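What follows draws every value from the coordinates through simple rules; no lab data is involved. In this text, all values refer to a predicted model and were calculated from it rather than measured experimentally. Cβ atoms are built from the backbone, for glycine too; each structure is taken alone.
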Structure 1
Amino acid sequence: MAISLADAGFGTASGTDRAPVTPRFSMQAGTVMFDGDHIGQELYLGVDSARRLGPVQPTYALSITTDGDVWVGAGAKWTSSAVLPGPLFFETSLMPGLYARGGGPDLGSVLEFRSAIGVGYTFDTDATLTVSYDHRSNGDIAHINPGLEVLSLRVAVPF
């Protein structure tokens with residue numbers, strides 16, 4: 001089965017997509033991994049915008065780990081229900097953000113990019129449940145760039 005970019009949610013040939021998006025507030029809990037080791041837990045709060053910019057939805061987030069590390073960022077999320085069947089969806093996001101180190105690892109920079117992929121389920125109420133994996137790093141803008149991963153479960157409710 002072949003899926004075109006337009007079928008997958010990337011809009012028309014002009015690169016725009018007028019389909020409405022659902023604004024949501026989300027909370028996710030995850031396990032933090034560094035250098036292959038589990039080092040703690042993370043609580044993540046997010047807001048998905050009520051508007052669309054072409055094929056993406058603006059998204060904003062704040063996270064804090066059990067080590068006291070804080071990250072805050074804003075970026076874009078792409079979601080498609082055309083890739084998976086039924087109420088399932090696939091999403092990916094990229095958010096640059098600011099990192100304040102508490103007792104966690106040195107990630108090399110205050111500027112840290114958070115990229116994520118996830119698979120979720122949309123309920124009849126438009127609430128979603130998503131399993132997500134993200135990677136955070138500074139993209140080699142600093143000499144130190146070990147990266148950090150989080151495997152999480154997110155609940156998002158429309159507002």
Structure 2
Amino acid sequence: FDINSDYAREYLKVNLGAGPVRGDLVEDTDGNFFVLAGEKIVKFPATTCSLHADCEACVTSRDPLGCGWCDGTCTSAAECVAAGGSWHSGANAACPPTIYSIRPLNGPTKGGTLVTVTGKNFGTSAQQIKVTIDKTACEVIELSMQYRRIICKTQASSGEMASVVR
């Protein structure tokens with residue numbers, strides 16, 4: 001078996017630390033493989049998609065199980081359907097937005113504050129992106145960094161309000 005052949009696919013990168021990887025491989029009854037690398041034993045779950053930590057990693061993985069995103073978890077299509085979930089897979093799957101920061105965190109009630117929102121998975125076109133603060137629209141005036149930063153302008157509000165970011 002040639003690791004550089006067309007038959008070999010990389011679907012997960014793992015840091016095994018220093019030392020050679022031994023040729024021995026052990027599988028347990030739960031479908032986990034154990035690899036000895038130097039003096040470290042590494043466990044690989046072979047029959048689960050849950051090792052992909054977030055939606056983006058899950059849907060773009062080349063995992064042979066055909067992993068996809070199902071209601072906040074990386075699963076196989078069969079697991080998702082059995083749980084009654086909504087399954088998304090492939091590079092075009094819509095992952096939920098993740099917000100890293102919002103600046104500033106407050107502004108005057110008269111509006112006009114430029115709010116910068118940074119994160120990922122906001123959408124793939126300007127038409128998909130909408131920002132609201134409480135129930136008031138924040139007019140999107142700039143999108144940049146491959147839709148990873150949004151700048152919007154707040155509208156006037158009838159009074160002071162507080163919102164939770166979701």
**Report entry** Winner on relative contact order in percent (Cα under 8 Å, 6 or more apart) once structures 1, 2 are ranked, highest first
**Finding:** 1
Requested in this report: Supply the structure label, taken from 1, 2, corresponding to distance in nm of label points 7 Å out along Cα→Cβ at positions 122 and 146 with the calculated value 4.0.
Outcome: 1
Report task. Output the label of whichever structure in 1, 2 has the greatest value of mean count of other Cβ atoms within 10 Å over residues 42-49. Result -> 1
Report summary line: Comparing volume of the Cα convex hull per residue in Å³ across structures 1, 2, the largest value goes to 2
Requested in this report: Work out the source of 13.3 here, i.e. which of 1, 2 gives that when Kirkwood radius over Cα pairs in Å, for residues 74-137 alone is computed.
Outcome: 1
